[in-house]
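Computed from the coordinates by the stated procedures, all read-outs in this text should not be read as laboratory data. Since the model is a prediction, treat every value here as computed from it, not as a measurement. Cβ atoms are built from the backbone, for glycine too; each structure is taken alone.
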Structure I
Amino acid sequence: MKPVPVSKRILIVDDAATVRLYHRGILESAGYVVEEALNGIEALEKVLESSFDLILVDINMPRLDGLGFLKELRRQELPQPPAIMVSTEAAARDQMAAYRAGANCYLTKPVRPMQLLAHAGLLLGEANR
């Protein structure tokens, strides 16, 4: 009897409902379990009360932006999921700031579905998904 695969949990952090819906559709169609947060404050609350296998986070958000969220997350004494920064900001300085804040990968919006799934799979150790 084959073991039932456990779905990986992904947190999408973005203030734009259309972006969250787009990313959710891509990830859920691949079998991932998805939760959402509207900003870095809400995302921190969710991460502190539950664990995630991957975080997909925007840079520009109200209350606490993606860079601030990742910096704070990386300071916490808890399991550290990989994070993909997804932003409209395409400059090298924005990418470097994301990596300094704790991002494992940087993608520029709009992200193609196969691009998102390939990076998520690699960070989740599911390269042959």
Structure II
Amino acid sequence: MKGFYRGIEANITRNALVNVGEMASYDQIKQLLLTYTKIPDTTPLHFISGFMAGFVATLIASPADVLKTRLMSNPDAYSSFLNCFTRIFKEEGIRAFYKGFVPNFTRLGTWSVICFMMMEKIKVFLIHPDDRKRPAH
């Protein structure tokens, strides 16, 4: 049963960081763009905001993602989550926590764009039914 839960601390941490990073940054980025640019609250804004939210989420979750991967792929090399973190930091430096950033961002950025664009479309459909009459962008 122990093998089933291998790396669970890092996995839970990573998932929490991804969700916090996406949710908090999407609305903040969207509001900043609405305030400081002339981009209207339409599909291009939702795309840009989702893309940037994916970047923020990847940036803050990458260290936990590296820890999760190391703990799950080589469980005998580390005695704990903290031991894994400490050894990576001491032996490889801070940059090691961002290995695989580009593929992770490619996946998470794509997911964020799709997720938030769909959320915005569903909001219009369910919450603001009168807005359905406006032209699609």
Structure III
Amino acid sequence: MAIADTNTIIRAYLATCTTLTALVGTRIITPRLYENCILPAVSFFSRGGTSTPYIPGIVSPSVQFDCWADDPIDAREVYRVLYDNLQGIQNITVGSYQIMSAIEEVQGQDLVDTEIPNYFRVLTFFSIMIRAE
């Protein structure tokens, strides 16, 4: 059996988090924010991670999340809500898959996008263990 797309699994889980969708609606985007995206929004992508040949269906991607808004306070609020919905979760069923755990690797960093005026973001990284088969 093939390993499922972990970005799809993560997005499906985040779409069920009502405190997050209350802020960003359906704007939980992978891999990158699209041009002229309405803010606030969350974008994310897997940037690597680990797997084991002994348990091939379990993978642990390291995921970069960017929490976007049109001012730094709102970007920080999106990050806080994302953190509340991910940090320390265990054994969450998403369709036929399971998010076994999620742990923040790097605490949120406030950044100003120099290429796109008035776009602020908080950057964070999570290690997420997924049973993806």
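A few comments on the model shown:
- When mean count of other Cβ atoms within 10 Å over residues 35-42 is calculated for each of structures I, II, III, structure I gives the greatest result.
- When relative contact order in percent (Cα under 8 Å, 6 or more apart) is calculated for each of structures I, II, III, structure II gives the greatest result.
- Label whose coordinates, when Cα extents along the principal axes in Å, for residues 43-82 alone is calculated, return 24, 17, 15 (choices I, II, III): I
- When helix-only ellipticity at 222 nm (-39500 (n - 2.57) for each DSSP H run of 4 or more, over all residues; to 500) is computed for each of I, II, III, the one that comes out at -25500 is II.
- Largest in Rg/Rh (Cα atoms, Kirkwood Rh), for residues 19-74 alone among the labelled structures I, II, III is structure II.
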